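Right after this note come the structures.
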Structure I
């Protein structure tokens, strides 16, 4: 079994059947798997899968308070902007382009910490990064942790069902897997601690960062606009966290080949370029699959890339020391060739 095939915890229903075809579990199977994966009474190694759901549950009171006491159309609009644009763009900047693909480098750790905490924290880096490496290696194949061909709920529950690291890694494999996160500043377990906790990130670091981040942002929003603004933005963060998992389904054509000529150039997988995620969060997904290591994914003239704007501005300020940009290669290899054909 290849390294990439053994780094995630295999769900009880498996990735593929005896013929090699993707296993598509029923909704009941997916829910049973989810509750099994967050059961810390079964094993403490489930702590990191539980923590994301605990974060969501902790955000529910903010939503209740916003709706019950502070609802207004201006606050609702502010919440939508915070969720869809600010949270979405930050996800692309931090989790996607830096933590996973190392498409740019900070000149000093301070800029890394500031970028990491630009928004309300919603889930640990580990849950995203390791599984996303597998996603790129096995896009739309059995083993892809959020394979859109598994259906909507397969993707929606992927954070607990499919994105955790294996609890049975050898010391050699664990060193390789933990290496995916060493540049992020996450406090990493040694192999002995991994065997105890079943995770790369230490519980103390993960929970402490979460609490400090929330305390800072609630205080900041309170001084900017009172409890109403703070509850609005925490509700918006919860909305982003829930709905971003739906992107794993829609961003790969809901499991069907929906490529458009002249827009989606990578046909090796089902990823597509969608206008809303692209304009709001820089998530031109088909472009990204074509050049995953690029700090810019908006290659065509109309493809605004807010994540790239942030990275490039930090570069001009000296906060980013190096970045990789594949736009010129894309234009030469794909777009100009298409223009010539026309």
Structure II
């Protein structure tokens, strides 16, 4: 089985290794959501030896912003800034992929200037009308269009950590009684609609989906649901599945001390699909990441917090593994 240093071909793209920088909000955008030189530097410093950097979540609609200094891709004015970011990533030999998102019912009212809206009414949010659901799907498609115009190689849909696509998927948040709520089939309908619309805009470029695979709650989604969902996402044109947490978030308290805490879910999904799967969850050691790959549990490994504190993590990890392989082979 391939290890961390091995390349991976996905469609017409060749990732030079299996290391992924997952989307992490850096707080380096402007207050208006613009790409800044400080943000570009953050990604360039970490991407010169990366297989796949995924730029932090960028909101597709003014009503989907979660807080200050979040990247914005809801307007054509954003294209020039994203173009500079894509060019900078390409110059260091990395593909450019951006995550696009809508925070739905968990948006900050002060950030959006109106009442947040999600699949169902909650204490601090209202229910989206059916017409609004379709309109947001179109906003995702337009955001993907802007990424293409800026020269990005792909986009990732944020369907995890309690964001809008995840809210529709999870029975903890979705109590609708129309075509977008109720059964698993209906709860998958909106995320799949968005996936199909974005797929049409991307052409041959890469489409990733960050899947909230498990709510870690008795009445929430479980891995059995997500295996079904993953197969449907693959059929809808997703090229890479990025498996993380659902309504429990990206770093659930009960799993913080477990190394690779969402890898078990990623491994189950990998058995069910034919597209590459990313594993994530508190992974900091190159040897452990390499082992996950060599054992066939995942196809790519995302390293977040270790990259935050050490921009040269990929370079050091690759060097360590190459030296280790040299000793074994000598």
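So if we calculate distance in nm of label points 7 Å out along Cα→Cβ at positions 175 and 295 for every structure here (I, II), which label has the highest result? Biggest value here belongs to II. Kindly point out which one of I, II the value 15.0 was derived from, the read-out being mean count of other Cβ atoms within 10 Å over residues 23-30. Working through the options, I get structure I.
Quick one: log10 I(q)/I(0) by the Debye sum over Cα atoms at q = 0.13 Å⁻¹, for residues 167-254 alone came out at -0.69 when computed from one of I, II, so which one is it?
It was calculated from structure I.
Highest-scoring entry among I, II, by FRET efficiency 1/(1 + (r/R0)^6) of positions 31 and 127 (r between Cβ atoms, R0 = 35 Å, to 0.05), is I. Kindly point out which one of I, II the value -11500 was derived from, the read-out being helix-only ellipticity at 222 nm (-39500 (n - 2.57) for each DSSP H run of 4 or more, over all residues; to 500). Derived from the structure labelled II.
Each of the structures I, II was assessed by relative contact order in percent (Cα under 8 Å, 6 or more apart); the largest value belongs to I. In this comparison of I, II, the computed figure 1.00 for FRET efficiency 1/(1 + (r/R0)^6) of positions 71 and 231 (r between Cβ atoms, R0 = 30 Å, to 0.05) is attributed to I.
Structures I, II were compared on distance in nm of label points 7 Å out along Cα→Cβ at positions 95 and 159, and the highest value belongs to II.
Throughout, read-outs are computed from the coordinates displayed, never taken from laboratory work. Treat the numbers as computed from the prediction; the structure is a model and nothing was measured. Cβ atoms are built from the backbone, for glycine too; each structure is taken alone.
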